[in-house]
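Heads up, there are several structures right after this.
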Structure P
Amino acid sequence: MREQNILCVYYFNEWIFLRLGERVEIGLLYGLQMAPLVCMKAFSLRLVFLVFTLNATLVAAADEAQSGWVPRQDVVDAMHKKRPDFNFEESKVPDYQLPDLLVSLEGKPVTTIQDWENHQRPALLKLFQEHVYGVRPDTRYTVEYEEVGRRNNAFGIGATARQIRATIQSNGKSHSFDFVIVIPKSHQPVPVIVHINNRYFIPLDKAIDEFDPFWPVEKIVRRGYATAAFHTSDVDPDKPDGYSEGIRALLDDPNSDEETRWRCLSSWAWAASRVLDFALEEPEIDAKRTAVAGNSRAGKTALWAGAEDERFTLTYSNESGCGGAALSRRAFGETVARITQVFPHWFCERLTSYGGREQALPVDQHQLISLLAPRAVYVASADEDLWADPKGEYTSLIKAAPVFDLFGLEHIKDPEMPPLNTPRRVGSTGYHIRTGTHSLIEQDWGYFLDFAEFIFER
């Protein structure tokens, strides 16, 4: 990258001076002696100054691009101006101590896979249920799936696309939501990616006929993956007063503990599992290669879905921030106090009590990621999305290391974040941070699909 940048500057210099009708030979001495030292006839000293300033700027930018990511000062300043009551400076992150992954609640060391699977993992899962995401009711229900639309030979490559309506029935009442599933033509079973779409529902015809970078169906299918997507609000409305319209109103136990009762994030994760139920009944789907993916609040949901449903062999959490991949104890960007106040319908009521006292939380998000082991996990951030705390997301991923070590798995260890637009993948873990703002775009999907291919084909 640095050498290419210097070459660009060299030819730019040549072009400028030739345009002025002057013969100039310039050699840049930034570690590459490409040409003789500067020799020139008469020309403006001001022009010399401008050109060499440009040289220094571009070469410095090339050097910076090769180092680990750090927040840009202009982004930090902009975030401070937009949200002055929150922290966006690393120097102001409070001192904190993370819960030890391999020490049980009773203070005993966890030294074997059996200890983890039989005791530590269930205990941690319960802590997350009771303090963060809520406890799902054990209400009996049935699910019926009805095909309400079909497109054969989708994208002209023989893929089959269907819109399915899932109807959940319990105690004489019902609730329905639709999802679209597209399966590529293949002579052998293919992996499936369940996308939790927190923005909108993309119906069958739109999914096939219109490109949407938030769920680029054709790109995914052409890479050899089946994919299915549903809209979160069709399952449980994403608003504080939407309870009566969603799945929770159908399945809730009125006698359950109000402090630990499940809310929207947990209900959306539950729906991802119902979509997976359907997909795994299809002979074209490989049950051993399954993924769940989501962005922002759906990225939080994807992590929880992967933790509760071990049939998902790969979890992709994009820019999930507080309550997702980012460590709560860092109190960087969005905080527990803010997220529970503005989105009280996402987490169980008990989490609200930890606002401003994150150190008292019995869990943190590195433990959530550890619950995915020995399965694979991919976390992603965006350069300008300091609200989601990119460093906190990356740190959470690497702090889950002891559990991946326990399983004898390779994983990301480097404490320095990768440069922008440079995905890092090691063993069962992957990460990238890209240029731009908070969103899920085609670039993110491309990096994730590369990782999925690495995981599913190894």
Structure Q
Amino acid sequence: MVFDGRLGPLRTELMLAGPFDRIEDHAGGAATAKRLPELLLALRRGGVLSVVLPGAGSARARVDVAVAECVELGWAEVVAADPSVPASMRVELRALTGTLALVREQQMDRLLASVPETGREIHRVAGESDPATTIGSFRSPDLVLRELADVICAPRMLCVQGARVLSPSFRRPLQQRPVNKALDVVAPGRARDPGLRAQEHLPGAWYYLDNAVPSHFGHVVTEQLATTWAIEAAAAAHPDLRFLLYTRTGEFPRWHQRMLAAAGVDLDRVTARVVTEGPVAVEHLLAATPGYAVGQYAHPLLRELYPAVGDRLAQNASSPTGRRIFWTRDSPKRACRNRAEVEARFAAAGFDVLAPESLDIAEQIAAVRSADVVAGFSGSNMFHVAFAPQLRQVIALASTTYPADNEPFLTRLHGVPLSLLRGRALTEPSSASGIDLEAFHSDYEIDLADVDSVLADLD
């Protein structure tokens, strides 16, 4: 293995070939300290890393610091090296913890080619570049349906195969440092091995439908439905296909079932496991790249998928056409403090102020699909717009500390203009480095002059 100074390629090679019982680093030089933790974490627990030390000077000092940090973190202990080699020339470390390599979506093709026993590709839909818009230009990745062999699936959307956490575990496939809250990430591309033990073996082929936040409307729309694009191809490869997901209780709400059925899921073939039941070992896991990733992309195939799901959901519901709808939000999180005044302004402009949860799911979808304009407080109650390509305008209201990432992507799918009104957040971020959770969920106030302005533009 050759190291050219870049850690990214080294991590990929270690992910593909590891884990190891012993690694010897004879390269020396100024980059020894950079390589040391990467190599150490690629060992199995109890494995040994032997490192040829650079000569005296700053490079050697950096290695000494790296060794001390690894020992202090509990990753390793220094062991006696070959007594025939002076201690000033070599150091050996024994790994005290096992880690799993985090496999990003962009690495999956390479993994399947290099380690064929991982699985195989069944179907692929090419990515597509979107032109520059108000939220920038981006490229949707290729969407791939893969059949993965002998995977342990655990609650919170975790898929582990051997010493690797596979890409279906991550909500945002293009993230350079993938995140899953079920993992303790100890270094870039590495997480502490949680020691998963399967409680049950599931033979046969299973389509992966798990979700990080079970039966939450927003996550169902943007994450779960966005993986159903490959069901037909999966069923063609495996006519006995079943579906796997986790729920909080073993049951999932009727609205959720109806949405999945509208997306092509055979509910009689769904196994909904309770999160407390623990991991299962799946013989053949059919996992599809999500067509949507929050803040990253919305693949063009969703322009057909979402409206088709909407057609099936709303086919037995009716709603007056040409109406204007304002989706209100009754939640202690991200509350609009002058909500009554805001809603009064919209009602005066001809909007029906509705709480989506007060309507049956079919009525919700029918209402949006018959409307000309939809407005509301930003959040999952606005995600219905994905099912409504006929809209002339969408108006979303949010605080200055809430990203409101989804509305721009979901409206752009269908070329629907979006007006995003920002209100002053009552809780500011605690640091300049980013938005903390308290600020994210901050209450806020909307400037009524902004509301009047956007409503005047509708007439």
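Computed from the coordinates by the stated procedures, all read-outs in this text should not be read as laboratory data. What you see is a predicted model, and the numbers here were worked out from it, not measured in a lab. Cβ atoms are built from the backbone, for glycine too; each structure is taken alone.
Consider the structures P, Q: one of them gives 20.0 for mean count of other Cβ atoms within 10 Å over residues 143-150 as calculated from the coordinates. Say which.
Of the structures listed, the value fits Q.
Work out the source of -9500 here, i.e. which of P, Q gives that when helix-only ellipticity at 222 nm (-39500 (n - 2.57) for each DSSP H run of 4 or more, over all residues; to 500) is computed.
The read-out was computed on structure P.
Distance in nm of label points 7 Å out along Cα→Cβ at positions 111 and 383 was computed and gave 4.9; which structure, P, Q, did it come from?
Traced to structure P.
For distance in nm of label points 7 Å out along Cα→Cβ at positions 351 and 447, the calculated result is 1.8, so let me know which of P, Q that is.
Structure Q accounts for this read-out.
Taking Kirkwood radius over Cα pairs in Å for each of P, Q, which is largest?
Q
Upon calculation of relative contact order in percent (Cα under 8 Å, 6 or more apart) from the atomic coordinates, which of the structures P, Q produces 11?
The structure behind it is Q.
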